[in-house]
Structures are given as structure tokens and as C-alpha cells.
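Values quoted throughout were computed directly from the atomic coordinates according to the rules given, and no laboratory measurement underlies them. Just so we're clear, the structure is a prediction, and the values are computed from it rather than from any experiment. Cβ atoms are built from the backbone, for glycine too; each structure is taken alone.
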Structure P
Amino acid sequence: MQGTSEVIKNLKGKIIISCQASPGEPFYKEGAMLAMMHSIVNGGAQGLRLAGKRDITNAKRLFGLPVIGITKPEIIPENYKELVYITPTTDDALTVIEAGADIVAFDATTRPRKDSVLDMINFIKKEGRVSMADVATYSEGLEARKYGVDIISTTLSGYTTETQEKCSAGPDFELLQRLVETVDCPVILEGRIWNIEDVQMALEFGAHSVVIGSAVTRPHQIVQRFINSVKASPL
């Protein structure tokens, strides 16, 4: 296991792939997820963001890449915009840590929670891992950094009640820029990244790394985008 500062340093300017699936999706099966991860690594992924003990453990056993680990419900509730559901408690953080994750990402929004953002950061640090705050707003990022978080990510912009109007837009470059200009820790861009130009712009704006998910690992969503574009612009 690399030291926390080395893990952060080695991700600078890198592409991280979020490789996740939900129950009922073909890629949720262990063999399918392993095949997906192998394909991603063969393509040059420089880090992985994974959900759950099974996939984190397999990735650390098979690949020499940094892993951002999270827990989340198997079925995302319909009212997810009101809930803390990404690694919501220190018990969840411990699950991720015991699976071998180098970085523990957690929901750092202001939504009601059992364990506070400060509790989460202190626990992750005590366990010797890198803490990463998934935020939706600028103020949430500032608060997480005030409490000593190691990395801030724009992951949840557009996925809370307060920011839901951004969900149909592209990546939240405005949030990225504001955080980069203000906080003294790495900021990662994640969320609604669909093309190379988004990645290039993120790095130009000062993103430490970029996490790409659905554009690579969710074939059904990729197909839906093409289908919807044809419906919107009939020949």
C-alpha cells in the first residue's frame, strides 16, 4: 500500500475510470465486472473508482492501480437527491478500507446524516487512507477542506435537490474552477463527462484528475444517448 501523499501525487493529470453496475444489469455479475475491469486496464486506465467489497478486493488483487472505493445501495432509492448514500457512515468506510481501497470517497453534502463529514475524515485518516469528499456545491467543498479532507470531487453536483438543475448540463466546470482557485488540495472533476474535450478542459482548469464513468462503462446509457439524439433530430 502506497503512502497517502504518494497515492495523491501519482494520480495527478490521470484518467480514472468509474466501473460500477447495479443489480439487474448484465455487467453486475462478478465475471462480467472482472472482464470490464480488465478491458479498462488494458485500455490504459490510470485508476479505478469501484463500489463494494467484491470489486475493490478483486481490483487490488489483480491490478497495480490506485483504487477509489465507495459503498452504495444495491438499489438507488427514488428520493436519492435527498439522501446521503455514497459511503454514508464510518462503518461503510471501514468496509472499503478492509477491501483494500487506497482512497475512500464519501458523500460530503449537507444532507442529513448519521456520521458527520468531520467524523468521516478523521476516521479515514486514522486508518491511514486518503479521504475524498464527493460534493455538490462550493460551500460543501470549502467545509470539507476546513475539516482536513485530502481530495475534493465534484461528483454530486446535479444529484442533490439543491443542484438538480445542473443534472441535464455537462460537467460542472464552474464548481471545478471555483474550488481549484480557492482550496489548497487536489480537486477532481467527476460527473457527466462524455467526450475528450471535457477531459482536456478539466485539466486546463486545474483538475488534479478526471473520473469518467458512464461514457465508458455503461453501454446501455451510451446507446440511449445515440437513440435519443436521433429521436430529437429525425431525418
Structure Q
Amino acid sequence: MNSIGVEGLGKLLREAGSAELTEIVGRHADELDPVALRQLFRNPHLSRQAIEILLTNRRLLAFHEIRKELARHPQTPEIRALRFVSGLFWRDLLELTSDTRVRPRVRRAAERSLVDRMQGLGAGEKITIARRAGPLLVAQLRHDNQPRVVSALLENPRLTEGALMPLASNETTKPEVLALLARHPKWGIRYPIRISLARNRRTPVQTTLSLLAHLKKQDLKGIEQDRRLGMAVRRRAAVLLGHTPP
């Protein structure tokens, strides 16, 4: 290490070819630190052999940053990568769930681990997760009791209409969340969501009334005849159908 120097070693770790890189890691494993290893993991020639050397070094595995990099690296044996997942911080897990370079099984394990921890997280942390959540996390966060979390979820580029339908139709969803969904410029104009909101007894009356004008006749007929819904909603549907004077 002294003959190479810290900067020289970092440069070698970043730029060396596969065989040379494995040799350097084997020779200097006991001297490496997280700063140097950041350069190592940037090297596209990092091989399974070099990874195996890291995996046998207990001192290196004590560094959280190294465990995170090993969990995400495609050359780490999958069974070892999966073992590292449960010990990562929630932000690390979130990164893994959205990194397409990470093996699918590792991504799913990270998502499941994050779901398991969700109950212990604060609103701010959930909001951060909601903006990037994958399918498993969306399924949990869409029913969060904090409208701010659901609002962040609605901005998630990975969100789908199908994932939102249970939120729009579920009668345990908070009225303010249903109103939030109805007002959303992207999701509030989707017809299946509109009709689900209009049929949901928990949707605020004024929100439902504003939705009725955008519904098809056959759906208005169903609402007019649905005795679970309030009289004001049913009467407005009848008016729109011409069954009763305004």
C-alpha cells in the first residue's frame, strides 16, 4: 500500500482490468477502506473472483457501505446478496428496489424488507418511499391513513391505474383521500377511477356530484338505483338522466 499510495491505489481499483483487479484486491484486502472500495465498485471489470475475496474478509464486511454494494453487485453470489438485504437501511432498500441492474430476486427481497419496516417509519420517510415505490409497496401505501403519503404516491411514475382502483372503491378509504384522488389532474380523469369514486359511499357528496356529469348513462342508471348511496347523489343522477326535473 505504501509503495502505491492511497491515490494510486484508488486509481488502480477504478481502472484496472479484471485479472489485475483481482490481484490487487487479494494483495491489499486487509488495507482497503470504504473510500477505496467505492472506486472498486465503479470498475466494470470487477469479477466474481474479486468479490469472493471481499466476502471472506470480516473486517470489510463490517462496513455497512460494503454490504450495500455487495448486495447490489451482479457478481455477488445471489444467496450472499440476499443475506445482506435485511441488514440494510431503508434508504438503501429503496435504492435496490428501483435499480434495474440489481437481480430481480434481490430487488423483491429489498421490497419485502421495506414493507416489513413500513409500520415503524415516519410520515416523511413514507412520503419519500411513496414517490418511488414498486408494486408491493404501492399495495401497502395506497391505504396509508395519512393523505400526504397518498398524495406523494399519486406522483409515483411507477403507479398504475389498476393499483389505484382498490383505493378508489374501498369504503375504508378516508373521504379526504378520495377527494384528493378525484382532483388529481392525471388520475382523477380516468373513467374507471371516476366511476369507482362515484359509487363509493365514503366519497364526499360534493365530490361525487361533480363526478356525475362525466359518467355514461348506463353508469348513472346504476347510481340512481343504488340505495347504498345518499339521496342527493341518486337524485342528481336522476336529473342527469332526465328522470326528474332539476
If you rank structures P, Q by relative contact order in percent (Cα under 8 Å, 6 or more apart), the highest one is P
If you work out FRET efficiency 1/(1 + (r/R0)^6) of positions 68 and 172 (r between Cβ atoms, R0 = 41 Å, to 0.05) for P, Q, which one comes out largest? P
Which of P, Q leads on Cα Rg over 2.2 N^0.38 Å, largest value: Q
Comparing P, Q, where is distance in nm of label points 7 Å out along Cα→Cβ at positions 108 and 140 highest? Q
Answer label among P, Q for the case where helix-only ellipticity at 222 nm (-39500 (n - 2.57) for each DSSP H run of 4 or more, over all residues; to 500), calculated from the coordinates, equals -12000: P
Check the numbers for distance in nm of label points 7 Å out along Cα→Cβ at positions 20 and 36 across P, Q and tell me which is largest. Q
Which one of P, Q has mean count of other Cβ atoms within 10 Å over residues 156-163, as calculated from the coordinates, equal to 20.5? P
